[in-house]
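Presented below are the structures under discussion, each in the form of structure tokens.
What follows draws every value from the coordinates through simple rules; no lab data is involved. For clarity, every value in this text was computed on a predicted model and none was experimentally measured. Cβ atoms are built from the backbone, for glycine too; each structure is taken alone.
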Structure 1
Amino acid sequence: MSRRGTLSALPGVVGVTLVVQAMFTVLLVLGTSLALGGSIGVAEVLTALVLAARCADPLLSLTDIGGKLRGARSVLARLEAVLRAEPLPEPREPVQPAGHDLEFASVTFRHGDRTVVDDLSLSVPAGQRLAVVGPSGAGKSTLLQLIARFYDVDTGTVRLGGVDVRSVGSEVLMARIAIVFQDVYLFDGTIEDNVRLGRPGADDAEVRAAASAARLDEVIARLPGGWAAQVGEGGTSLSGGERQRVSIARALLKDAPVVLLDEVTSALDPGNEAAVHEGLERLMAGRTVVMVAHRLRTVRRADRVVFLDGGRIMEDGGHDELLRHGGRYADFWDISMTPAVSEPG
């Protein structure tokens with residue numbers, strides 16, 4: 001339950017508990033008084049108290065049931081919002097992209113009253129790696145979502161292979177894009193089930209090769225059940241780094257020409273980060289890559305860096321070039337790297 005839901009439920013929970021306890025206390029005092037006065041016997045008082053305690057348990061359990069009902073209502077509201085959302089329109093005459101280059105042409109995207117991307121133009125040649133950096137809320141992740149057509153732009157055009165993504169069938173578009181986000185969601189099932197989602201028709205050798213390239217085989221070797229190990233809904237039985245390896249193995253198995261990465265290593269420990277970076281390097285090889293990143297190892301792999309703020313490109317160039325320039329990117333880089341200076345090794 002959310003913090004707001006917990007706080008709103010607190011008065012009711014405390015109220016019911018106090019009323020039940022107060023009634024039990026009154027009954028105890030009254031029974032004791034009557035027993036001392038000789039009006040009733042001790043056995044009758046004890047019987048009444050036992051019956052009261054048995055009745056109090058169901059009343060107290062109402063608070064737990066109420067909390068579960070509120071949680072279920074919240075889940076149902078979110079589910080209803082998903083079911084009522086209008087799907088993005090499919091093109092009547094789908095067009096096949098001619099290549100794997102990406103282009104933003106005067107793109108503006110608004111979310112509610114806020115302009116997230118503001119008249120942005122940007123091109124990424126096929127096979128090039130682009131790193132997008134900037135402060136929180138700058139619109140970095142939104143660029144990836146627009147490429148994958150999770151949303152449609154308000155004005156302008158997002159193109160893949162010279163074709164507006166709105167003119168590409170959703171299945172064709174998704175087949176050409178592999179996505180690895182920071183928050184990896186795994187479905188309840190085995191590790192193999194989740195890896196195979198990348199390409200369900202892949203044979204066992206291809207699945208094992210993808211797992212090895214992502215260094216997922218190290219995780220599988222130490223898990224009871226190996227490939228048949230259950231990950232739990234959302235991947236709860238795996239750590240964040242292990243879930244990332246599953247996601248990278250899935251992307252490698254998919255073998256899509258365009259790769260979108262969103263802050264993949266920002267919350268990983270050094271051991272998992274090294275393993276994930278090794279898998280990412282294999283995933284990015286020879287592909288068109290757009291990565292949202294701020295760590296040194298990730299950004300230095302990019303052929304080009306753009307600094308985004310307020311939905312606009314403030315600086316554009318190579319990593320070393322932008323550092324020499326001494327502008328917004330250099331300042332942001334110095335701030336983001338400050339904690340790493342004191343780290344050993």
Structure 2
Amino acid sequence: MRNQSVSLVLFSSLVLAAAAGAADHTLMPSPTTVQRGYFDAAQKPALTINSGDTVTFETATQIDPSEVDASGAVPASAVPQYVRDIFHELPRGPGPHVLTGPIYVNGAEPGDVLEVRILQVDLAHDYGYNVIRPYAGLLVEDFTSSWQRVFKLNRASKTAEVAPGVVVSLNRPFFGTMGVAPPPPLGRISSGPPGIHAGNLDNKDLGAGATLYIPVHVKGALFSAGDGHASQGHGEINVSAIETGLRGKMQFIVRKDMKLTWTRAETANHWIVMGLSNDLDKAMVLAARETIKFITERFPRLSKEEAYMIGSVAVDFEVTQVVNGTIGIHAMIPKAIFVGR
């Protein structure tokens with residue numbers, strides 16, 4: 001225990017030292033600083049930073065600007081020029097998401113963990129949209145026609161009227177897709193399903209104040225983010241949220257003292273572990289196993305049986321999303337219950 005405490009003190013000192021000399025970068029979307037619909041280990045970086053640095057960036061929406069114009073929900077001037085440039089110049093990839101990046105973090109190597117501190121998330125656009133694609137989403141047999149609605153977002157009140165007399169709060173925006181490059185043998189993969197690279201997790205608990213811990217698969221990690229969500233329910237059943245552009249600020253720290261197979265996260269009040277599978281039952285099993293693994297690693301005094309019990313009496317297992325091909329269940333492990341030394 002003494003050696004572990006010394007290691008933690010040394011690591012904390014290194015983080016503080018890195019933060020003291022950290023730089024703040026800005027990365028705006030453009031046809032040369034985004035990737036449209038994919039993650040790829042061969043993608044050239046849009047920005048190179050050092051561990052401990054922060055990046056302020058914006059993300060573009062997935063909806064074609066011509067469809068926003070045709071909706072009449074907002075004036076044409078509401079669509080940023082960079083969104084129009086991206087859709088004009090870049091073909092869509094295998095997935096739908098416009099991702100700002102990738103960001104190369106010096107010192108990150110395969111086997112490390114990239115700690116991503118989400119410091120701030122704000123609405124960047126005055127419009128958002130929701131779409132139903134035929135034979136997609138949860139109820140594939142019930143909705144067989146395309147449907148789409150563009151919403152005017154009130155950034156001052158952080159609300160949107162999504163249907164007559166139905167007003168939704170926009171006070172917890174988050175990036176639905178945040179991830180690193182996958183292992184090189186996978187090549188270019190769709191931004192649609194989440195996986196070992198994190199990616200399209202669509203977890204509304206990962207807003208400002210949350211921290212992600214993502215296993216690194218390639219040198220530099222190559223982190224990208226996008227898929228801004230102004231509002232979303234757990235489950236995201238019709239295949240989309242209120243999709244919009246966001247402005248975020250994140251800090252990136254290379255963790256060589258951690259080894260992970262799957263992405264983990266934490267907020268001020270919870271540790272979050274995840275189960276991902278193309279089957280909801282299997283995703284639940286994986287999330288339960290990750291919960292037991294996390295608790296017994298974090299608190300070695302606790303047995304597997306005790307961790308299993310804690311998972312039943314105190315942990316909330318929530319359906320993250322059911323529409324990305326790879327389904328997510330995440331476990332919210334409350335920090336407050338662990339009162340012992």
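When semi-axes √(5λ) of the Cα gyration tensor in Å, for residues 123-226 alone is computed for each of 1, 2, which one produces 32, 17, 14?
Values: 1: 32, 17, 14; 2: 30, 21, 11.
Considering all the candidates, the number was obtained from 1.
A value of -6000 for helix-only ellipticity at 222 nm (-39500 (n - 2.57) for each DSSP H run of 4 or more, over all residues; to 500), calculated from one of 1, 2, originates in structure 2. In this comparison of 1, 2, the computed figure 5.0 for distance in nm of label points 7 Å out along Cα→Cβ at positions 83 and 331 is attributed to 1.
Given a computed value of 1.41 for Cα Rg over 2.2 N^0.38 Å, which structure among 1, 2 does it belong to? Walk me through the intermediate numbers first.
Working: 1: 1.41; 2: 0.99.
It traces back to 1.
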